[in-house]
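Engineer: What follows is a group of structures, each given as structure tokens.
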Structure P
Amino acid sequence: MAKLINDIKEKFNKQYANIDKRIVVCGGTGCIAGGSQQVYEAFQKEYKKRGLPYTVEITDGCREHSTYISKSGCQGFCAQGPLVSVGDIFYTKVKVSDVEEIVEKTVMKGEVIDRLLYVNPTDQKHCKTLKDIPFYQKQHRILLADCGKINPEDINEYIAHGGYEGLAKALEKGQQFVIDEMKTSGLRGRGGAGFPTWLKWDLTRKPQSKVKYMICNGDEGDPGAYMDRSLLEGNPHSVVEGMIIAGFAIGATRGFFYIRAEYPLAIERVQKAIDACYKKGLLGKNILGSGFSYDLEIRFGAGAFVCGEETALITSIEGNRGTPRPKPPFPAVKGLWGKPTSINNVETLANVPYIMTKGGAWYASMGSGKSTGTKVFAMTGKVKNTGLIEVPLGITVKEVVYDIGGGPLHGDKVKAVQTGGPSGGVIDGDHFHMPITYESLQEIGSIMGSGGLIVMDETDCMVDIAKFYLEFCVDESCGKCSPCRIGGYQLLGYLNKITDGTAKEEDLQKIEEIATAMKRASLCALGQTAPNPVLSTLKFFRHEYDEHIKDKRCHTGKCKNLAKFEITDKCVGCGMCKKACPVGAISGEIRQKHSIDQSKCIKCGQCFNTCKLKAIIRG
């Protein structure tokens, strides 16, 4: 059964032996937005101009001493893109104008171009390789490891790196072996709920039905989250392989990728991966001669956040408006078109091939307690090194923010970290020593979620943050149940009063009462978790709510009705703030202290942002 896999691997390696050098251009969405596609094409043009042999695909026709110019998936270091590797040499912020020099000096002569290397801000050292960069040193990259190495559109290269060996092993060993290894691994759902993956599969396997379905949830609607998108773009075959193994384990005959339509590159690459699998006999009838037949297809999501809930997602695939259903019955018993169905998110399924090849015990050796393995996070916000990271569960918040993220972006103190998206909560500075596990996050009122991690500093207003997430949930509520539909709207009304300066102290008690009712009575997880950002900010930053209500003040200036900007004695009269003010509210002579006319000030904050001496204060 594994012969086909081994034959492809051997053939690829023989062809790859003709390659002298490899240039890898990051092909993740972030780098593409920064111009990496143009950089990729510029390398090909430069090789053509010089008459040098190169290939963009490993095929039988690879000439000896060729250079392989290939794309990769997202390499994670998004703040420094576009990223280019020449062998082990790792270049950042590469432009089309740099390509000729890279070919001339690095490819032809083996010289390193220092100005394109990442400079560690701590010691000002140039980092020649990816391993030298602090951003990567505390990560444990399993799912993301191949995203920077292989061409995501080449099934042969995926197989050459061990791909589909897990599938061959699963088909040889049988369903019970797969379930047992998944149980040993301790893998829990990476979509946010943390339900044991093996148990979900086993519950779906047990019902007697000739038709069962497997679904991959690639909808990913959290603001600031792009983990699943990057995995689908960067290593689609790992998710496809996980889908096939999962389908085999539960006895499914058909599987669906549910991917939001706003992810065109992910859709394109997953479809190419599916098509390639059919050509290789890895999908369709009698896969690898095992007797197991299984088909995969893609369905587009319309971008509804509520479709992250499994029953709403099922309803959407069936062609109806995506709204949740009461449970029980659970999808494992009655799911898609009334048949037993299992749903896992992208990251969960991407782990499966590695567990099959390396064993459940290997996976369980990583992590902390019941939170085994690694977790992919999209780290954004007020941190120097934003990007996609993969860390072992049990790592502390402080290690993630300071050792990997590089600390606060503008030097302001990091105030909080938000996890779990609109369904999550904030972690205050007193808990930065806390290990990141499913249990520890739940204890303080947050959740793991799908993996969004947003860093906030002293310039962020926590009341405004809570209102932002609640506005999102109110907009995305399907309206099917009144606790979510009405409760969310009422909760938002109270937050608007607080940020407008019209709230009373007793309103905080009403907020807590409504939030409690929503958590207990809402039909699905959207309504049940929507109050989390409000409750967690109230828990850890009650003083900011009191400041808004009692003092009618927002010291960050984010709540405009409560903001006030004043010029201090540090002012040297440079006039920059005066030029930046769009309404002429600032007056003063050159080299003399300026002042702000509060009756004209529109609280835009341009003066504050412009002043390099920090002579303007908020609040």
Structure Q
Amino acid sequence: MEKATTPQALLGIIENHEKARDPKAVRVSVCGGTGCKASGATPLIEAFRSEIATRKLDIEVISTGCHGFCERGPLVVLHPSGVFYQKVKPKDVGEILDKTLAKGEIIPRLQYRDENRQVYEKEKDVPFYKHQERIVFAMNGHIDPTRLDHYLSMGGYRALAKVLSTRTPEEVIDEVIRSGLRGRGGAGFPAGVKWKYTRAAAGTPKYVICNADEGDPGAFMDRSILEGNPHLVLEGMIIGAFAIGSTEGYVYVRNEYPLAIENLQLAISQARELGILGENILGTGFSFDVKINRGGGAFVCGEATALVNSIEGKRGMPRTRPPRLAEKGLYGKPTNINNVETWANVPYIINRGVEWFTSIGTGDVSKNPWGGSKGTKIFSLVGKVNNTGLVEVPMGISLRKIVFDIGGGIKDSKKGRTFKAVQTGGPSGGCIPAQYLDHPVDFDELSKLGSMMGSGGMIVMDDHTCMVEVARYFVDFLKEESCGKCTPCREGLRRMSEILNRMVRGEGRHEDLELLEDLGSLMENASVCGLGESAANPVLSTIKYFKSEYEHHIESGLCDGRQCIDLIRYHISDACTGCTICAKKCPTGAITGENKQLHKLDQAKCVRCGVCYDACNFNAVSILSGAEIREKLGE
């Protein structure tokens, strides 16, 4: 790669790569993200390349970052036609080359079918993709993240060249403030305002940090951006460093993200070779470089001050503020931290302008950067929904559109399953019931419902979900992840855990509900950091919207979601046909019976794992709770 010595030279290199990219060229795009790799993407990519080389075809095979539709992997998109294939295996390669690429014929078994068996040919028509608005994820699926020339061919680093040739630091900060870009890590603080504070703070050197710790269970937005387009994040960081006056940057990334780290390391090396990292960047006198710091996996290190302590080699515990990090952060110097998704938005704002960015989302930020939620947000959509994966949507979209249009609705809806709640914001988020499905999703509106945006976790729950068990699960997770520095968080979570664990065993008391609410209020108002302040959200929101479930647990030993192990029993009814499937799958041998004879379940051996319930094709296995147990089983 030719080294650029001026912003104009960089623009020239970018333009050459843009011209070299032929939009009509035949390409096979294979998702090479972690999810698809786990499903066999690596041998699939090798099979495509080997077969194409053997046949001497003029077809490029691109191993891309995450396409988002992770449960359907490995994913293949054929360009320029846009034909979309899912769950592709190496044995399918020859047929794809012979039929689809050579003759334009579609292979039905590889096509995506929704719950109603409707078939979709093109990627853009698949509901999961059709209803998204991809900006940060726009290049994922089109470029190889290990190739700088691919990023440049899509206009990469054009924003940096523009900034270094036509903008002052103050102008860049003003542009980001006017865009209304708010931090995507959870707090939603206006990014440009934070930059302004850090630039104005006394002391050098100034640091910029990319927070890629991402500790929420089931969340992998930041990982997929770093894996699929690391140069986009670097470009945002370099622009931010120029605006702030920083010479040193860090990417704090979880050590559990080996592919993200590998691709990021390569991207940093390539950026240095291009001349956009290091000393005297593009001859402008601006110097900046980036280091990678691997985190040990502590959830609390996603909190900014705990993250700074971790980089310094200290225990990951939050600091008391003030002073804020903008004044006294890493090694006591002014520090600016934004998360991966926030940095990735910056180049688009510079390239397309403030008016374009503010046209997406909610509210009015023209007079107040806190006045709305602009741009898009990436969510990790998981749970009891048909289409799971990563989705990028405009701020202000309704929960219903995400769950039902993009997510394809509730899994097993034809068996009677219905929507019950969705939790947003990760383990510290609140659970939002069906009555608010048409509520807009943005920073402020979610807070009004007792939840939050968080980093972007979104867990969908159906009517077989016990909300008391949900609260217990997340409180136990947060209890283990609390650093223990402050009493309200440390002791509050322990006491909450004790109460909730008693409840799911059927040992709850009426006074427990008031105590849980008092503990939640104390934690919100007295904890040192955001972990403790928001940790009670799962409990408070479920009590607010699903109080009857708590009361049923306390009064009748009933678990409405039929999940609490100590409050349920599995029962085989007379509808049993004696197919023996449940007996064969039972891990403890609790089910016995002859072929074509009514089977029996030994409650003493049953561990209530639910395997029999899932395996039965005749609805002969039922879940009993409370009074039903006493009536049918005499317990």
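Derivation of every value follows stated rules applied to the coordinates shown; laboratory data play no part. A quick note: this is a predicted structure, and the numbers were derived from the prediction, not measured. Cβ atoms are built from the backbone, for glycine too; each structure is taken alone.
Engineer: For structures P, Q, which has the highest computed value of distance in nm of label points 7 Å out along Cα→Cβ at positions 361 and 385?
Structural biologist: Values: P: 3.4; Q: 2.1.
Answer by largest value of distance in nm of label points 7 Å out along Cα→Cβ at positions 361 and 385: P.
Engineer: One of P, Q was used to calculate distance in nm of label points 7 Å out along Cα→Cβ at positions 433 and 489, giving 4.7; which? The partial results should precede the final answer.
Structural biologist: Working: P: 4.7; Q: 3.1.
It was calculated from structure P.
Engineer: Work out distance in nm of label points 7 Å out along Cα→Cβ at positions 97 and 113 for each of structures P, Q, then name the structure with the largest result.
Structural biologist: Working: P: 1.2; Q: 2.8.
When distance in nm of label points 7 Å out along Cα→Cβ at positions 97 and 113 is computed for each of P, Q, structure Q gives the biggest number.
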